[in-house]
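For reference, the structures are reproduced in the following blocks.
Here, each number is a calculation from the coordinates, and none is a lab measurement. Computed from a predicted structure; not experimentally measured. Cβ atoms are built from the backbone, for glycine too; each structure is taken alone.
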Structure I
Amino acid sequence: MSKATLILGSNLGDKIININVAISHIKINIGLILKKTIIHKTIPEGFISTNNFVNLGLIVETHLSPFSLLKEVKHIEEKMGRVYDYESEDRYQDRIIDIDIVYFNNLNFKSNLLIVPHQMHVKSRKFSTKILYELQ
């Protein structure tokens, strides 16, 4: 079994319900939740929006490989209604749910699809520092 650190966020609709639905999907499709942070209310980082976020972190025990985990995370996001606007010049947009893989065991890995550890969460996002500290 492997351990993965995930950070979840939502800034559209009923954000708390969105987070809880995502957690339910994670329990069913990814694995056992070993640790969960409190919900943090945050402002958007990397783009302008009037919709603030709720974020939390999880440590999950999973049998999935890093790429299978990524595939399942994207499937959960799409099932919940996340829309990816690939035509937009803006990299970041408002979202019903966002699930990022921050760590996977002690893996240091970089490909076109997945970078672990997730550099934005580890190095530059202010809210991530609090969440990752809380998961220690």
Structure II
Amino acid sequence: MNLLDIGEVARRSGVPPSTLRYYEEIGLISSHGRRGLRRQFDADVLLKLALIDLGKSGGFGLTEIAGMFGRNGQLAIPRADLHAKADALQRQLADLRALRDALRHVADCPAVSHLECPNFRKLVRAASRGRVAAGRLRKATDKE
């Protein structure tokens, strides 16, 4: 078994040792004992850390990510959760496009006052609706 100490795992993964200790504390990763005072990890921990980072980038919380690793450490990702997250990202992309368009219009609009410009007003309403809807969705998700 190829073991890496915590410093090597931190260097190779880009995850600080304090975060590695926290991940171990909450059960996301596990060490195989110590060599002196330094925790020793199986080299497979690097893949697991990459998956954790990917999950965080995808908007999953650490509790959700922990649930994706079964008791035996095997990956068990609920596909329905992935579809729901992908749908949420799709909505977020649409909202960001509306915001981008509004910003570009503000930058390029020849109108004396942007508030007099019907296109600007339409873009602001569209961007605002997206943010309000996202806020409602976030509040509903937080209650679950």
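For which of I, II does relative contact order in percent (Cα under 8 Å, 6 or more apart), calculated from the coordinates, equal 34? Here the read-out was taken from I. To test your reading of the models, identify which of I, II gives 5.0 for distance in nm of label points 7 Å out along Cα→Cβ at positions 11 and 123 when calculated. Computing distance in nm of label points 7 Å out along Cα→Cβ at positions 11 and 123 on every structure in I, II gives 5.0 only for II.
If you work out Kirkwood radius over Cα pairs in Å for I, II, which one comes out largest? Please report the intermediate quantities before stating the final value.
Values: I: 15.0; II: 18.6.
Answer by largest value of Kirkwood radius over Cα pairs in Å: II.
A value of -21500 for helix-only ellipticity at 222 nm (-39500 (n - 2.57) for each DSSP H run of 4 or more, over all residues; to 500), calculated from one of I, II, originates in structure II.
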